[in-house]
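Participant: Dropping the structures in below, format is structure tokens.
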Structure P
């Protein structure tokens, strides 16, 4: 598995703390991790980044670049829909 894929956490429907734990594990090995979400899971992605930056403030993690956008997806009925996306960088502060 390349580091290109390991530095991205895709947010889905799992419990919130599963994503927080996964992100913290990746941050132990990498200088930064990107949290990506789209549609209804955007709020969960924001929650994950806020938990990491606020609850682990003493551990030295902070929020970096935030990108927002939209993607065109085809729905089940065949129509094209625009879906909002977000990408949040969480990084380790230099010690």
Structure Q
């Protein structure tokens, strides 16, 4: 199944990587690579993530990666990565609307 990253999700990954890079640029690069590797596994098993607790929709799901939530939408033709958020942050509804 095709995986498509939203501009917001890409921006979030960049912001998080830049934050990590302040202390450890190498760790930031490794973190970014691992995020993309984790998301690639969705192509094989799109429903591996849990339903987003804030939503009551089966097609809006998330996988947990360390302290972060990778939130995505499953449709017939693709998986859309909607956003990446720290687990302690409130999830704004506008970030999960496709």
Structure R
């Protein structure tokens, strides 16, 4: 009987160790999942900040083209004329 008790005890110890490792791995997995969620939120926030800065850059670039050289003034005039044509088209569509 002593041999069987030893085997059973050894088996119980191994099962306990495996269960402990399982518990540790589940906790680690949960921690990593939380960190992943936080990282994804930060990445989304940073993407929004980048988009806002890109919009500001485009606005600044447009404003500088108005104040800039003759070449950029021509480009600005073309943009303004295009916008005016689009507005005129919209007004004519609303009139109909």
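Participant: Given 1.04 as the derived value for Cα Rg over 2.2 N^0.38 Å, which of the supplied structures P, Q, R does it correspond to?
Facilitator: Matching structure: Q.
Participant: Can you say which of P, Q, R returns 0.20 when FRET efficiency 1/(1 + (r/R0)^6) of positions 51 and 75 (r between Cβ atoms, R0 = 25 Å, to 0.05) is computed?
Facilitator: P
Readers should treat all values here as calculations from the given coordinates under stated rules, not as data from a laboratory. Bear in mind the structure is a predicted one, so any value in this text is a computation, not a measurement. Cβ atoms are built from the backbone, for glycine too; each structure is taken alone.
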